[in-house]
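Readers should treat all values here as calculations from the given coordinates under stated rules, not as data from a laboratory. Please read all numbers here as calculations on a predicted model, not as lab measurements. Cβ atoms are built from the backbone, for glycine too; each structure is taken alone.
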Structure P
Amino acid sequence: MNSLNDELSKSVQLRKTGTTTVGLACKDGAILAAESKSTLGYLIASKESEKVLQLDDHIAMTIAGGSGDAQALARYLKAELKLFSIENQRKLSVAGAATLLSNILQGSKYYPYYVQLILAGYDQTGAHIFDLDPLGSTEEERRFFSTGSGSPMALGVLEDAYKDGISVEEGGKLAIRAIKSAIERDIGSGGRVIDVCTITKDGVKITRTKIE
C-alpha cells in the first residue's frame, strides 16, 4: 500500500508541474482547449506542445501530467477504437471509450500512468465530457471541467461565465478566455498558442490561436 501511495504522490507532483486544459459541454457539441507550454523541471522544453489529441473522428482528449504516459495512452486508445470500428462496423460510443480508458488506467494502478485526462466526444446521444484520474476514476461532466496547475483560475472563469445551452462557438471563446486567465496567473501554463478542439456531428476540428 505504501508503494501505491508513493506512486500516487509522484503523480500529483507531476500534475503540479504545469498545464491548463478545459472541457465544455455545449448544446451542439463539445469543446476541449489547452495552452501549449511544456516544462522539464525549470526548463521550458516547448512553447508549442500539443495537449489536445484526436483519438477518432468523433472523440478527442486533453492531457495533463507526464507527456510520455499521455502520448502512450493516446496511441493505445486510437488502436483500440480503430479495432472496435473494424470488428463491429460502428463507432464506439463516447461513454464506451471513457470506460475503456478507465479500465486501462485501473489495470495499471500499481504502476500508474502519471496523467489527468479529459475525454470528450459526440455520438448518437449527443456531446459528452469525462474526466479521469491516474487510477481510472471517471466522472461525466454535464457542464465543464479543467485539469492541471492552472485549473483553479480557469474554473473561476468557467463558473462565472458558463451558461446552459451555450453554443460551440460561444464555448470556444469561453475556453480561450479561461485558458488565458490561467496563463496570466499560473507559472506552469503558457506557450505561444492555445489549441481549441470542436467536436460536433460533423467531426473533430482542432484550431490553433496565437496568444497575444
Structure Q
Amino acid sequence: MNFNLSKLALATTLTFAAVAANAGDNFVGLTLGQTDNNIQKSSALNSNLNNPKLDKVIDDSTTWGVRAGQQSDDARYYLTYENVSDSDRGFKLRQQNLLGSYDLFLPVGDYNTKLFGGATAGLIKLDQESKGLKRDSDIGYAIGLQAGILQELNANTSIEAGYRYLHSNASTEVAAHGGGKLGSLDLQSSGQLYLGANYKF
C-alpha cells in the first residue's frame, strides 16, 4: 500500500469514528449480493495468454459482507467488510472491500419503511490466485454511492435491499511462476445489488 492509500485508510477510519460517536443505536448486519465488475485486461495479457477470460472470473459473482455501525432516525454510519471470490477455467480472482459509509433516511408512509441514499469510501484489495500463475495482489482506493429501501420489522431488526456503485483503481499483475510479467488486470468499477439484515442493540 503506498503512502497516499495509507492516508486514505486512516482518514476514513478517523472520520467514521468521529461522526459515529454522535449517532444513535449500535447495529450489526449481514449482506448477500451479486457484484458486476468492470475489469480491464492489458493488451499484453491478451497477446501473451490468447485473450484469457480473467476479466469475467468475478463478474456477476456472489458477494457476502458483514458490517457494524450506529444508526439514528435520520441517518447511519457503518464500516463494511465484503468478499467475492470465484474461479473459471483454472483462473481465480478474489476481491475484498473495506468501506466506510454514510446514509441519510427518507421515511415512506409510516416510519417503519425508509428510503436511503449515501456515499462510501474505502479500500479494495484485488488478488490474482490462478493455478500455474504467480500470485499477486494490490490495494486501491474505492469511492462511490449507494441507495435502497429499508424495512424495520421491529424495534431491533430490519431488512433492506440496495444498490451500490464503486469506482476503484486496484490493479494486479499476471506472471508465470519463475517468469516475467505477462500483463495486468485493472479493476475500474463495481456495481452490486444486495439484500441485507440488521440488528440494533
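Structure notes:
- Taking distance in nm of label points 7 Å out along Cα→Cβ at positions 62 and 166 as the criterion, the largest value within structures P, Q is that of Q.
- Identity of the structure behind 16.9 (criterion: Kirkwood radius over Cα pairs in Å, calculated), options P, Q: P
- Set P, Q, criterion distance in nm of label points 7 Å out along Cα→Cβ at positions 150 and 174: the highest-scoring structure is Q.
- Origin of the value -3500, where helix-only ellipticity at 222 nm (-39500 (n - 2.57) for each DSSP H run of 4 or more, over all residues; to 500) was derived from one of P, Q: Q
- Source structure of the calculated read-out (mean count of other Cβ atoms within 10 Å over residues 38-45, 11.9) within P, Q: P.
- Among P, Q, structure where relative contact order in percent (Cα under 8 Å, 6 or more apart) as derived comes to 32: P
- Which of P, Q leads on mean count of other Cβ atoms within 10 Å over residues 126-133, largest value: P
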